[in-house]
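Any read-out appearing in this document is the output of simple, stated calculations on the displayed coordinates, not a laboratory observation. Because the structure is predicted, anything quoted here is derived from the model rather than measured. Cβ atoms are built from the backbone, for glycine too; each structure is taken alone.
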Structure P
Amino acid sequence: MKKKSEIVNPFASRLEGLKKFLKRRKIDAAYIRDQANIKSLIGIDCDNAVFLVSSESEIFFTDFRYIPMVHRVAPWLKVKDIKKVEFKASKIGYESNMMVSRFDALKKKHRKAKFIDILGELQSLRSVKTEMEILRLKEAAILNDEIWSEAKGKFKKGMTELEMAKIIRHLMIERGEGEAFETIVCVGKNAAECHHIPDDTVWDGEEPVLVDMGVKLNGYCSDMTRNILPAKKDKRYQEIYDAVLGANLAAIAAAKPGMKAGDLDKVARNYLKKLNLAKEFGHSLGHGVGIEIHEAPWVAAKRKEILKEGMVHSIEPGVYIEGELGVRIEDVVLLTKDGCEVLSHSEK
């Protein structure tokens, strides 16, 4: 076990990046309340905290329940009681996803201050993962693959979507930290609802099944969508499946640092457009994956954000035909120097 003097902030470079941004924008203090944003800057996972950052220093405020924990895991961090949050600033950075009541209270205390939304900058800093985060995301993806392999072997004819989802959920609790999001299981035509809520629809053992799942491990998420193909040859389904797989592989082959997020989305969309299926692909190509299941970068049409080495995001084209069928194939990729590394390894 490390001595207290040896414990340092694992996200020091990210915090320093925020401080440089504040200095550049001449923001006196950043008032940060979002749990994931705080964790991404100092590694503290706390549901009641304020992290106050200036270009020169930082103070962590929380209640008595968490102060001993902060002393133990982050002895380098100055911590105070959250009831005593007091500071002076003429220009304050805040997160636009903050609860309205909290923002109103903050403005009431600082009536003369100018408020600057820094949520985008915080999300941008989080989008490029540290080496430790990449390792944890890879471990989560490996466990997700293992759980999928075990779970699908337990699926039996006559089970409902809910029963199949519970198999996955129980494995995630046993072997990880539970679900990164509520597992989606869609039997047959229910897959046309891209975020279908599992219900009592029974699997006859022959219909196709779409499963969207992600386990959480060591505080980081995984995300993957796979399909059990129909037992009997179905020409229509196979055509759609091959189209979605082609779009998935085309986007993976194209993904690399330096391109606009919207241009990567366009690769998959154009692939489906040539097959007259673009209109059935109604959602974006992907989203960042990390501490939260949905975070920056947003790989969507017209997004101008430049993709960077170290970003981790999903690639998940899909085609949904109401009342008939739905297919989505999703992998999580790590952007590398010259392309990307696929973290999901389950057979497609």
Structure Q
Amino acid sequence: MEVNQQRLVDEFLELVKIDSQPKDERLIADALISKMQDLGFAVTEDDSGAKIGGSAGNLIGILEGQKDAPALLFCAHMDRVHPGLGIKPQVKDGVITSDGTTILAADDVAGIAAILEAVRIVQEQKIPHGRLEVLFTVAEEGGLFGAKSVDPGRFQAKAGFFMDAGGPVGTIVTAAPAQKGLEATIHGKAAHAGVAPEEGLSAIIVAAHAVTQMKLGRIDAETTANIGVIEGGAATNIIPDKVKLKGEARSLDNGKLDVQINHMVEVLEAVCAEHGAKADISVEHSYSAFRLTDEDYAVRLAVKAAESMGLKPSIESTGGGSDANIINGYGIPSVVLGMGYTDVHTTAEAISIDQLVKAAKYVLSIIAAS
């Protein structure tokens, strides 16, 4: 089974040039609705846009099957990170990049294009298949907001495949961590920094003591933590009376995640008490972990399809979250598949045409092997 390489590349180039941002995916959503309908999908746009304050909702496409096989879900996200407006893709020596002023948005237009091309081949070659479900989500970047807003009752899939991982095609991510976010506002006391600094209590100094006492970075093989944002202060001649910290912890083990986030909270509380400051602290559960085994149908099918292409499947875990965390939580066992793109979220982002073609073939092979 071969895909139409030129058509695939042309569609990828077309889609990356359509502006799309988290919570502002209207233009690409409209383009994809038309493409999916042309492929025979029954397409629905859900109300997630209204729920999250966005311009478009998740797109759900259903293509009923002609053979008795478990329903499959294929997913990619429509949004992209900054700077992602006005992308001008370049093709040189078999590699696609931007012009260097923006990202390329292979994350995740490559996933979208691979899914669409695979389904076209299925239709053109009349390859027997079971029920195919496609989910193109909004606002994946920065919060998985679209996936969190989707109605899982719309799906019958027994396995999900998310076209959204690093690593070459053949990479199968079967485990990803849970994440909890932490926000803290530390309250000190303002004073004139030159006239009466003794009368003030610097919230920034308190925050610095707290951060340096936290265990951060790589905690163990399954757990990480970070303070990523510090905001505070008004002027150099004012002792800052307020500073805000934002951080996170992640772990493949829920117990370890709780231990780490509790440690960060306890350090903040203890340091504030020591210095006579106060802190407003909140912890938010961002998403749950997932871990599939080699016996799960989604894993077995991904491995079988990779081997049928002559690829050596590589089963891995990741430290990042994706829409798969949310969909696994809905009870659809799902893996995340390597797309072969490199330097994502940077202006050096690139994908080779070879890997893009292999990604489309992989989707096609999964459908055929089900």
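Quick check: 28.0 is what I get for mean count of other Cβ atoms within 10 Å over residues 105-112, calculated from one of P, Q. Which structure matches? Going label by label, the one that fits is Q. When distance in nm of label points 7 Å out along Cα→Cβ at positions 65 and 273 is computed for each of P, Q, the one that comes out at 5.1 is P.
For which of P, Q does relative contact order in percent (Cα under 8 Å, 6 or more apart), calculated from the coordinates, equal 24? Among P, Q, the structure yielding 24 for relative contact order in percent (Cα under 8 Å, 6 or more apart) is Q. Once Kirkwood radius over Cα pairs in Å, for residues 153-200 alone is computed for every structure in P, Q, the highest value turns out to be that of Q.
With distance in nm of label points 7 Å out along Cα→Cβ at positions 289 and 305 computed over the structures P, Q, the top value is the one for Q, the highest of the group. Ranked on mean projected area of the Cα convex hull in nm², for residues 161-328 alone, which label among P, Q comes first with the largest value? Once mean projected area of the Cα convex hull in nm², for residues 161-328 alone is tallied for P, Q, the winner is Q.
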